[in-house]
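The structures considered in this document are given below.
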Structure P
Amino acid sequence: MNLLDRHLFTSVLFTCAAAVGLFAFVVALPNVVRELLGPWLAGQFSFETFARLVGLLIPFAISFALPMGILTGVLLTLGRLSADSEITAMRAAGISIGRIALPVFVLGLSGAAAALYVNFQSMPWARVQYHREFAAAVRANPLRIIVPKTFIREFSRRVLYVGEKDGAVLRDIWLWELDDQSRVKRLIRAESGRIDFDESTNSLVPTLVQVKIEERDSEDPEDFRKSPKAASIEKAEEVRISLDNYFGRDLDKMKPDWLTYNQLRAEQARVAALPPPPPETARESARQQMKLALILQDKFNLSLAVFSFALIGVPLGIKVSRRETSANLGLALALVLGYYLLTVMIKWLDRHPEYRPDLLLWLPNLLFIGVGLWLFTRIDRK
């Protein structure tokens, strides 16, 4: 690799690395805020546990950030070089566009190889490990979930508010039970009580004292023309608060997205070896097989997208010739959104396996590669 190649390679590499880091932060941030920040600030997690869980989100974020980061880095770097007339000087010296772009292609292929590893190995392992460690952190001290003077909404169809907490002893307890449309169907209020953890069912079991219960109409809880049924009792022990949102993710039946390549292939073989289904369920069986095929092909295509975006980014970066970061970033986002929109539209065909959406998933990449090659020929002729 000569001096010019090293200059181009390092320029694109550092810009792409910064862009990947930025997009990974943007992808991971909602998960950190939604799932981790609140429990950590409430003292449910130590900082070490919080930091490790954030680290386990990084492979998931990188799997989406790599294609976007590569495209943005290529557009920013080559746009700046073109605006500074460095590309013009290279071409005046007899260097072709293809030769100028060679370091970018090397970086794109390296990024695609890295994306294959992330999508098929690192990201699935990290997702499973994240949920295991999250559940273990909560299980280590489940009563930390209860934070005084805070509406706790993470429970399944439950909202809990506690005025005071002293160890396992609670005071001023409010518990709302919701229906499947998140409407309040039952309100339980208690002056005091204590709360225990039932490890066999992964549930919090409150024992409530001086209890008032209001029950609304089960069919239409928001029909306030009907007076709620009210009752007062000295002690209530039958109430349970499920922690399924924390422990309910059955890792023995993982989401197909969390399977590694070998696990996906094994699952495909298992489903294919099942006895032929009856006619009334044949369509659903075909859909399940297509779902696995879509996941497999999607991971391959997301990896190839790293190279596709690098390919189309070279002629676009040279043609646009802009130093402005905002303009190049906007162009990159528009292309990425177009790519993902096409991919999502094809995935909607999973209910129609006869259309072979697993093969149609290759169309966005083929389109980007075709447009990139066409732009190359146009620029090379100028």
Structure Q
Amino acid sequence: MSSTPTKDPDVLGNNVLSVALIGPDAQRREPIASALARLQGSVTREFSAYPDLDDVPRLLEAEFDVIILDLDSDTEHALDLVEDICGKSSVTVMVYSSQIDPEMLVRCMRAGAREFLTQPVTPKTIAEAMVRASVRRPTTPTVKRAMGDLLVFVGAKGGSGVTTVATNFAISLAQESGKNTVLIDLNLPLGDAALELGVTGQYSTANALDNFGRLDSNFLSMLLTKHSSGLSVLAAPDKYTQVQASDEAVERLLTVARQNFDYVVVDVGSRFGSTGKDIFQASTLVYLVVQVSISELRNANRLISELFKSNGAKLEIVLNRYTPRTLGIDEESITKALTRPINWKIPSDFVAARRAQNAASPLVLEDSPISRIIRQMARTACGAPATPEKKKRFGLFA
């Protein structure tokens, strides 16, 4: 009789999966290897030792579709490997163990594992897990797309209206460009972009930053809320939450967002802390929102001098709640104070703005002097032609 294992039906169809099976204990590894060998549509390579964390990049270069790890031989190192692998790639990671421990199951899933296989593992269990992995894998090779534009809104002072401008701009950009657009609220810990938009998110920016090690396209998509306009939103926490946002966490969040969206709009408010320089440097465009007052112009001047003189970020000045007839400072003085020209002037309409906020209905969904300027900002950002003004008609049929 032949010792070659009998092949099971090809449950994976033509979608051949490459599998890395990693386990120092040969007795625990062998049943899984046998089950995989019986499964048509999979190619397995066995490893009899755990790789070091430094070796993970080389492991990922092999472009395995599935990595299956022994959890019991060195549990803590195995968990570190799962988290590191999931943080650097979208490969499906599974773990196997002889222990049924709910707490360990939660730790594995938080690290990024997709499957927890309890020994003894049956061929049917392996086949079902591989089918799920096959579904998650793209049927065609992924074409690398260009990174999306990063558009950041920052205020010279609290209360300058950054969130109102950013949220309405993001909606306009999604509609005017017709492309995938996401708004990320980094105005922590008290951002209220979701409130302005009238949406309630189950997850928040805090979930993304606290779990940046496992943040990928799938994880990010789970955290987003959809606005009726088509805009995706990553809201700030609904409750007061102190978030320790490291530069690495913010960079990872924005990178994943730019890999998946054509436009990434970020509201950093006026409390952006030490991460501001890095965000601005990576930005396609930064909008500095200022109201005309001595204190705000002074703050804006300091921000421009400190953050935008040498890092090459493209900066545009947005005068918000602009009322030229009642200003005590003329435009020439404003330009001199800011050391650069004003790009946009959003007129003051307190009644309309307050009505929109109270109704949680964005201003740009209706026609108004404010919405026209913000829509023009969005059209310019996405390269759309300027909206032609309607010509006045005269005569009997005007």
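All of the numbers you see were taken from the coordinates with simple rules; none came from a lab. Source: prediction; values computed, not measured. Cβ atoms are built from the backbone, for glycine too; each structure is taken alone.
Remarks
- Which entry (P, Q) yields the derived value -0.28, -1.01 for log10 I(q)/I(0) by the Debye sum over Cα atoms at q = 0.08, 0.15 Å⁻¹, for residues 167-366 alone: Q
- Structure (P, Q) behind the derived value 0.55 of FRET efficiency 1/(1 + (r/R0)^6) of positions 47 and 279 (r between Cβ atoms, R0 = 41 Å, to 0.05): Q
- Answer label among P, Q for the case where mean count of other Cβ atoms within 10 Å over residues 79-86, calculated from the coordinates, equals 17.8: P
- Among P, Q, structure where relative contact order in percent (Cα under 8 Å, 6 or more apart) as derived comes to 15: Q
- Origin of the derived value 1.31 (Cα Rg over 2.2 N^0.38 Å; candidates P, Q): P
- Structures P, Q, by percent of Cα pairs over 12 Å apart, for residues 63-102 alone: label with the highest value: P
- With FRET efficiency 1/(1 + (r/R0)^6) of positions 119 and 263 (r between Cβ atoms, R0 = 25 Å, to 0.05) derived as 0.00, matching label from P, Q: Q
- Computed -19500 for helix-only ellipticity at 222 nm (-39500 (n - 2.57) for each DSSP H run of 4 or more, over all residues; to 500) - originating structure among P, Q: P
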